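No value in this document is a laboratory result; all are computed from the given coordinates. All figures in this text were calculated on a predicted structure; none of them were measured in a lab. Cβ atoms are built from the backbone, for glycine too; each structure is taken alone.
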Structure 1
Amino acid sequence: MKLQMFQIDAFTSQVFKGNPAAVVPLERWLPDQTLLDIGAENNLSETAFFVPDGEGFHIRWMTPTSEVDLCGHATLASAYVLFEYLEPHRKEVRFASQSGPLIVRKDGAYLAMDFPSWMPKPRDLTEAMGRALGRTPKQVFAGRDLLAVYDSEDEVRALTPDFEAMKGLEWLGIIATAPGKQSDFVSRFFAPRVGVPEDPVTGSAHCALTPYWAGRLGKSRMRAFQVSRRGGELFCELKGDRVIVSGAAARYLEGTIYLP
């Protein structure tokens, strides 16, 4: 069996930056173990798979070790593949997912993703959290992920997390964030529990970051930057119980997977 595969750098207009995602279009679902095996073989933070579903598609995401319930950069990459290669007549694509309906639209040079808003709730700061992050944050909040707030961009950039200690925390991912020097806010994202020590650029983290910073800054539209080694730019807007997360994408690779 042959499967078409693309590798797309998301939240950037340049290859070798942003977050690389593999995208594998399917005619029908393969066994879960096969999807996990492909995700492990690709060894990227996410491999996205989608199948036709009515007028849209059903999408799933695999890390090198696990399936996750939402992935922003691989959704952006999947929409880019559809818009640029598979169905270029489209201006909008709708994905059904474990996190509900996800809509991606063309918006000039960017792709705009309509995602759920996940406002995190305050939590008590523990010694284990500070130890896992390598520096004690000013405040912490939690939802699907733990959100750790620092005073400055420099603090977030300087973090040297203890990934083994992070695995002992209960959340899927750990977000570190602070006000930005040249953006409204910056972040980093760590998810060693699902095989991703540090994710270069994380769209789903902005489901929590957007409502948090909108409330703190008193504005609904913001520019964000994820300060990983590769780095990535995101434009975020809070719209009621939804967030719009927009970014660019760049093609890196097209290829073929050969399955026995």
Structure 2
Amino acid sequence: MTALRGRAAVVTGAASGLGLAIATALVEAGASVCVADVNRDAGSSAVDRLGRGGGRAVFHEVDVADPRSVREMVDAVAREFGRIDVLVNNAGLQHVAPITDFPEERWQRLIGVLLTGTFLCTKYALPHMIRARWGRVVNISSALGLVASPFRSAYVSAKHGVVGFTRAAAWEAAEHGITVNAICPGYTRTPLIERQIAEQPRVPGVPASEGVERLVRERHAIKRMLEPSEVAALVLYLCSDAAAAVTGAALPIDAGWTAR
């Protein structure tokens, strides 16, 4: 595929898991990709992997919750690629605890990365898209950006916020030929989701593996976890010219979770 040949993309949290799958799909579609991540070693390894397939990829270390770090990353990518056409806000983390026991510093960090980070990266990338009068912003929300779940108050709050931010940004960006959309995945086979499930309060004596199976069985109409490549394919569609009229959407790809 060459649908994005000549385009330049930034994918946050792209050193592993879903972010790496998205970066891989964009490179395979012809885009030059910045792997933006807080993990230098994993990010460098990801770039090596992407480069082996003949794609153009670079790594930039970034803390998306830090305005200066984001601004420096975006400026560096614009200098290196000469443009920024696509932004995928994917960086994430999780903490599972009852509200009464939720550490306040963890609340601040989750909101900072998931919601403020989405705002900051969009803020600094948008001017490059506005100048080109073309752009795609894809925010990775969650099924938990549409419905609730106990013990994940910060994550649910941030992901609902991402959906709201997406809708506001879509209206601001539309006149410049830029679309802004959110994707809301269900349980996806990534290290983050596997840790999230393992950490959640469980019935004593129930193995973690059974907990995963039970959650998928209860919440997914299609009784399996999603693969990162499936979510990446939806990102690729939203970045294509075929999706030029899709903006302000919060698209579930959740195996039917939010259908009831």
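In table form, for the structure just shown:
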{"read-out": "Computed -5500 for helix-only ellipticity at 222 nm (-39500 (n - 2.57) for each DSSP H run of 4 or more, over all residues; to 500) - originating structure among 1, 2", "value": "1"}
{"read-out": "Given 19 for relative contact order in percent (Cα under 8 Å, 6 or more apart), calculated: source structure among 1, 2", "value": "2"}
{"read-out": "Structure (1, 2) behind the derived value 0.40 of FRET efficiency 1/(1 + (r/R0)^6) of positions 95 and 159 (r between Cβ atoms, R0 = 30 Å, to 0.05)", "value": "1"}
